[in-house]
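These are the structures in question, set out in turn.
Read-outs throughout are calculated quantities, based only on the coordinates presented, and are distinct from any laboratory measurement. Everything quoted here is computed from the prediction, not taken from an experiment. Cβ atoms are built from the backbone, for glycine too; each structure is taken alone.
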Structure 1
Amino acid sequence: MNNRDINYFKIFLLGFGFLSTSLLWAIYNTDIPIILQKTYKLSSFVVGWVMNIDNILAILLIPLIGALSDRTITKIGKRMPYIISSLPLGAILFALIPWIPLIWGVNTPSLLLTIFVIFLMNIAQGVGRGPVISLMPDLVPPEERSPANGIINFMGGLGALIAYFLVGKISAENRPLGFLIVGIIQILAVLILYIFVKEHKNSIVLKSSNRVSWNESFKNLLNIRDRNLIFLLIAILFWFISFNAIETFYSVYMALESGLDPSVGETLAKTNLGILSLSFMIFSIPSGFIGKKIGRKKAILLGISGMIITLIGLIILKNLNIVRYLFIIGGISWALINTNSLPMVLDFASLNLQGTYTGFYYFSSQLASIISPPLAGFLADVFKTRFIIFPFSAFFAILALISILEVKEKK
């Protein structure tokens, strides 16, 4: 496959898988805590652990399924069997969640059933998540992966915006309907992938004459020795720790500690985070072409530098109008980082180990999701202010910058 074989329309179709998962997780993260606290009266501590199920399962399942799918050979491809068997099941389980208290009532068996269905849903989504992402590098040659990943990120950002501005409002009024819409969209996305993305015909991996053994697949999964890859994965861990702290606590800080009326502060925070998401989505595709033009490492360095500027600005500046522009810079910077980081990880892998190395990437990013909120929250308790999230995030962004400077880009 060469450059003229790239069909960007097919990449947009592939992006529907990422759109549906982004939509599902956005609704999951906003609505499940409300169900658990408002309906079942669970403590924030218990809800926090329930909400961490997806992160814990992700760091276990995504690398494992990535390695398994590298070894899988079927008539419909390497990744497609996992996608079509797991994501529709996960969508159905997701749609069932708000019906449980309506049918079973609000009692202990109902609560246990809800948590059990959430657990099964997370397993199903975890199995399908890595193969959906691995499809992109399977279909696209290395030199085109940054632009292709930009399209994928654009579609993911679109899914998040649909969640926040459309489906989320429906779900707030009618929870079962909102969850049903999300489930239907994910099933339709899987159908689009299965019908229009012919992995067995277009995969550059399946056309490769080399077939990875079980031993090689798991050896690579458990034994990382490449110094450049190690520093890159550390950098990914650090910048996600930085981002997750802001994502988790910024709205709470603005509502309770900014000096504004709580409702005004919360609305302003959500507006700023929406601006960040929108600028991320808009700049995702240009970020891919920038990475292709100047190199992935340089694009990521630009992104981390912009992220540090944004965070230092949030520490120093108090003017709310200027702060809004900082979130635009933050969204553009996050697009430069995200769009080019997965392709950079995959540059260190052979064609037959794309799923395994996708697992490495998601291990680092999901581990950050487990570490960052409790660590930032602990420091906020120690210093008795959530303002600590800004220097905390800036510190880890600087560590990410130092780490990525140690990486020699794979040619």
Structure 2
Amino acid sequence: MFALIDGNSFYCSCERAFDPTLRRKALVVLSNNDGCVIARTHEAKDLGVKMGEPWHLVQKRYPAGQLAWRSSNYGLYGDMSRRMFVVLRDLVPSVEPYSIDEMFLDMTGLDDLHSRSVDIRARVLRAAKIPTCVGIGPTKTIAKLANAVAKKDRAGSGVCDLSDVRVREALYQTMAAGEVWGIGGASAAKLERIGVKSIAQFLEVPGPLVRAQLSVVGERVQRELRGDSCLPLSLLPARRKSLAVTRSFGQRVSEWPQMEQALAAYATRAAEKLRGHQLVASAMQVFVMTNRFSKGEPSYANQVTFALRPTNDTFELVAMAVAAGRRLWRDGFRYQKSGVVLIDLVPREECPPDLFAETDGDRAPRIMTALDAVNRRFGRGTLRQASLVQTPAWSMRRANISPSYTTRVGDMLKVRS
């Protein structure tokens, strides 16, 4: 038996957790460079704000004070997700993170699942300050569907239990097949062409026809909806094959020193992620590009991929990324985006030592461990290479970003007696 717990308007809820003035207000969180709406509270949805709408159009529709907004603060959201995981880990046999705001729970062997889920929601809210909804079912697909039902019922308990086959069959008569996890818009259109609209109708389609229309994935979804679990809980994350840090610039970059700093910053962040996953990279790709849609401006894009001595050392990766970027650089262009992609990743312990390495194989890991420890405690960027400025002109536009309440000491809330 599975449950799926999902943070309601997760990014907005993270903002509200530390700013009581935002509670019960219409609030949206924006994408990189404050471009589009990527999270909305119920109040913002009721105002008519759509997901993905450009912010410069949205803000024109509402007078000042009617709609609050925040720039995205992914460091905060990631740490709040971690807090949710820590709470849930102590309440159920096992937890599988599915996304930053969704986690599958193993409920096998537990009794009174509805009451237990109500208690889980209360504990997450009390400890992590995140309101949630829970869906319960004998398969992941059914649990995901139940979660969607729970979210739609604002006045309900926040829990939907579809473990009873009779309850599921009644619901399947009224829900569209396109609402099922794993059936996207294109798949739903294919089903409609053969007369299938509801989930109940989808379950009546013979398996070979489902496979012919929607491939083996569609056939698996159908089996899951019937209660046949095809997606067991994965307690070990799949090994990453690549890792990318790419950004669109807050303003166009036309001077090499700015691009150099950007690539150094991206390589630094990529190295931190590598070490967090206990991996090393054996190859790197670096790219630069202009905005090909800018009228009247010359367009240019290029990339280079090359092998590395397997490493997760910040200084090595920065040097390689900057050197590659310099080869790609062409004067006379206004660059919109660049990035660093690390590929051919392997666990650090599986990588044999390099007998011909020019750097101290024992000293470098100790330096990186100390670097990461300081930055975890006092905030990312506390220790960094001298060439990296704190707030470069090319950095993302985040005009209204909240403090890093949980990941930077200076931003922690202070309690006065």
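As an exercise: distance in nm of label points 7 Å out along Cα→Cβ at positions 167 and 247, calculated from one structure in 1, 2, equals 1.6. Which structure is it? For distance in nm of label points 7 Å out along Cα→Cβ at positions 167 and 247, the value 1.6 is produced by structure 1.
Ranked by distance in nm of label points 7 Å out along Cα→Cβ at positions 71 and 327, structures 1, 2 are topped by 1, which has the highest value.
Look at distance in nm of label points 7 Å out along Cα→Cβ at positions 47 and 263 for each of 1, 2: the largest one is in 2. Here helix-only ellipticity at 222 nm (-39500 (n - 2.57) for each DSSP H run of 4 or more, over all residues; to 500) was calculated and came to -27000; which of the structures 1, 2 was it taken from? Clearly, the read-out refers to 1.
Among candidates 1, 2, the computation of distance in nm of label points 7 Å out along Cα→Cβ at positions 31 and 55 that gave 1.2 used structure 2.
For the set 1, 2, ranking by percent of Cα pairs over 22 Å apart, for residues 135-294 alone places 1 highest. As an exercise: percent of Cα pairs over 40 Å apart, calculated from one structure in 1, 2, equals 13. Which structure is it? It traces back to 1.
Looking across 1, 2, the calculation of relative contact order in percent (Cα under 8 Å, 6 or more apart) that yields 27 traces back to 1.
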